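Next up: the structures, one after another.
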Structure I
Amino acid sequence: MPFWDDVNLSSLPDLSGRLMLLKVFDKPARCRLEMLGEELKERRGRDVVGKFLDEIDTHPPLQYLNSQSSATVESRAPTYYRHGSTKRKGSGSTDTYSRLLLPMWGDGRIGMLLGGVVWG
């Protein structure tokens, strides 16, 4: 498991718009969005950086993120979520996406989660 302070998001410029960082708190168990890539902000419709997951409306691409984060921390392993296709009438667009969360170690525990989202 990587150390969270070893992660350098600037070394992933092609992915930076689809990445997120979540800070993990243990008492009480919660996660806060520390960084949300520009593409995620645009698709989300507004910036939610600095908010806890249980404080935000969870629509794409953040559906079930709170549950997935809890599972990632508890299992101490990467987790994967896929949201199936739903066509919007008249638009022909879909909101199918997949999300991967990776736990990162720090201060003797899982301190951060790195997430990435892809569409299609």
Structure II
Amino acid sequence: MRKYLRDTAEFQHVYRNGKRYEGVFITAFVIENQELHHRLGVTASKKALGKAVQRNRAKRLLRESFRSNELLLRELGRNYDWVLNAKAAVLTQKVNAPSQELKGIIEKVGRLETRDPLK
């Protein structure tokens, strides 16, 4: 039982089959899973963010954003795999702004869930 996506195949499955949500700080890819909990994968590309220090900071911010929205995630009726891609704008922020953006994405997923009861 893992809480994180680790290997390339898991990330590729979410990218290819998941729903994409664009934001200013984050691009989120979301797909329902059959696990007992949500799983998270975080990416920060060298092309978008630059050196390792910036990429690591972006990844920390996104992981913390996910953790701070844990209560909202628990309210969802299903569990999902989440891949969060950091954008360059995230580096100019503290954790609050990306966290609020992720909160909006989670709320969108929740609204889609209630609209689509057959899945």
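Bear in mind that the values in this text are calculations on the coordinates, not laboratory data. These figures come from a predicted structure and were not determined experimentally. Cβ atoms are built from the backbone, for glycine too; each structure is taken alone.
Using the calculated result 27 for relative contact order in percent (Cα under 8 Å, 6 or more apart), pick out the matching structure from I, II.
Numbers: I: 27; II: 33.
Here the read-out was taken from I.
Which of I, II yields -4000 for helix-only ellipticity at 222 nm (-39500 (n - 2.57) for each DSSP H run of 4 or more, over all residues; to 500), as computed?
Details: I: -4000; II: -14500.
The read-out was computed on structure I.
Assuming 44, 29, 23 is Cα extents along the principal axes in Å as calculated from a single structure, say which of I, II it is.
Going label by label, the one that fits is II.
Among the shown structures I, II, from which was the value 14.6 of mean count of other Cβ atoms within 10 Å over residues 39-46 calculated?
I
Consider the structures I, II: one of them gives 0.6 for distance in nm of label points 7 Å out along Cα→Cβ at positions 63 and 95 as calculated from the coordinates. Say which.
Traced to structure I.
Which of I, II yields 0.70 for FRET efficiency 1/(1 + (r/R0)^6) of positions 7 and 23 (r between Cβ atoms, R0 = 30 Å, to 0.05), as computed?
Structure II accounts for this read-out.
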